[in-house]
1. Identify the structure, out of P, Q, from whose coordinates helix-only ellipticity at 222 nm (-39500 (n - 2.57) for each DSSP H run of 4 or more, over all residues; to 500) was calculated to give -13500.
2. Work out the source of 20.3 here, i.e. which of P, Q gives that when Kirkwood radius over Cα pairs in Å is computed.
3. If you work out relative contact order in percent (Cα under 8 Å, 6 or more apart) for P, Q, which one comes out largest?
4. Comparing structures P, Q by distance in nm of label points 7 Å out along Cα→Cβ at positions 208 and 280, which one has the largest value?
5. Can you say which of P, Q returns 0.00 when FRET efficiency 1/(1 + (r/R0)^6) of positions 64 and 128 (r between Cβ atoms, R0 = 30 Å, to 0.05) is computed?
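Computed from the coordinates by the stated procedures, all read-outs in this text should not be read as laboratory data. None of the values given here were measured: they were computed from a predicted structure. Cβ atoms are built from the backbone, for glycine too; each structure is taken alone.
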Structure P
């Protein structure tokens, strides 16, 4: 079956991997369109308007403002107009947070900061989690395994804001080795505490999955057979066990990474970080539709791209997946 699929794809001029990637991209594009449509409809039918907070405006003035921004048009017409403008890089303007300021100028600097903190926390948590998980699996039922397991349970159980407060108290207040609040003049040092706090949960989650998968694979029949044939343990661990473990790790890590980049609102509040999350909450409270829609779109886009990368990574790690994905 796989050979027939490969020959069919070769006749069409596309490799199985290319067809697999194109199919996943098409699915991602359709999914993103549906999400954007649902978000737009939900915001359009929410009670109130962006101008209800202006107590000095009369009903006639509010109606004039809605007409000025095109909010009096039919919702379907406004949706497709929004899509057209978005494809040309125009996400609209803010209605009341920063009146008439283009959304791109508002969210641009904040995106970079939020993404940087989330990526650093995710990468740190992934690296430490994989190392701890592999060592715990190779030294199963030892003191190291117990330590790694207890650390993982603590990391999963404690909310990130509790970890943040704990680190702030000891590293920031008691030892005074790190600043308690974010400073734009020293962003590298002042983001260490939120990165450490955010990295705790992905580290614990990755460690747990890595350990369980590694133990399962190391005790599988084909690994025991390879070991009995004299294959060096280092080769078994690095080339076979760790490679197969990465599929499960990627499944856990990528959604966690996206949640770190899009859900660090608590960290932004604790450490006074001017990121995307604080603007998002402010926009929801003030019914600033364009800001809410743009940030929601950014979060959805990040998640869809992340899952697309997971699918592509699956195809690269396991050729059977891309062969199956390339079938008609």
Structure Q
């Protein structure tokens, strides 16, 4: 069995790779294929074609993507839609051209309408307008779902899609401007504690609610879905509504999340909100009924996951990123 993990250096891809490497310890027949972005530019169709034709993997996990938080999505919309469309088109089409029968592509909960009924079921897809700040990224991820479904319909492939909620954990992006909310808050509170700042202001009102899933849970769910028997997967989905939500099943207000992270980090100053900054979607909670009925559920509680993530951040990024430590 040869499995290609696209995006193996990203947060999700590296978590999937860790699980596959552990599996390989007891399965000598498992061959894991990876390429860095400098070795293989997934935006380059000819390069992806040559790679697929040479390696001929049995399975592909598409975890590669250009990702970022609300500020990055709002600032660089052209890059987000272009790069993610190119990656999806090239990997999915060239996998098909190389006769790869099994593929799993990872999407995002932002595919759902801004005011989708909560919790968001798979059936909410394409039922209303998207959140404007990340619409370009969402459109690219919707296109990837439809690519998989179209190759399944026309060519009999077994290409599947999983839609994770907000992910966090080891390997996350802690950049001050381009990261998602949880790692961004973690870094800000860490630096505020180091600098003895009396107050930290967070974007928006703090009232929007978000669901969070540890990346190790996401990796486990991804491989679970990838390896479901085809008949089982088909019985739980529909040909043109085939994606499966992956979430923890609970959500939390951003202000409450900020308080939890501050406590873990050890920041004791005031937490203020800035209503002049955008809130984004009011609430995003996934309906995980499909996956639950298939026999999978998340295992890592949010507070424990935040503590594990902060430990990773503390040990891996303080020196390399010149992050201040008191």
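1. Numbers: P: -23500; Q: -13500.
Source structure for this number: Q.
2. On the way: P: 23.2; Q: 20.3.
For Kirkwood radius over Cα pairs in Å, the value 20.3 is produced by structure Q.
3. Numbers: P: 28; Q: 19.
Result for relative contact order in percent (Cα under 8 Å, 6 or more apart) over P, Q: largest is P.
4. P
5. Working: P: 0.00; Q: 0.60.
Considering all the candidates, the number was obtained from P.
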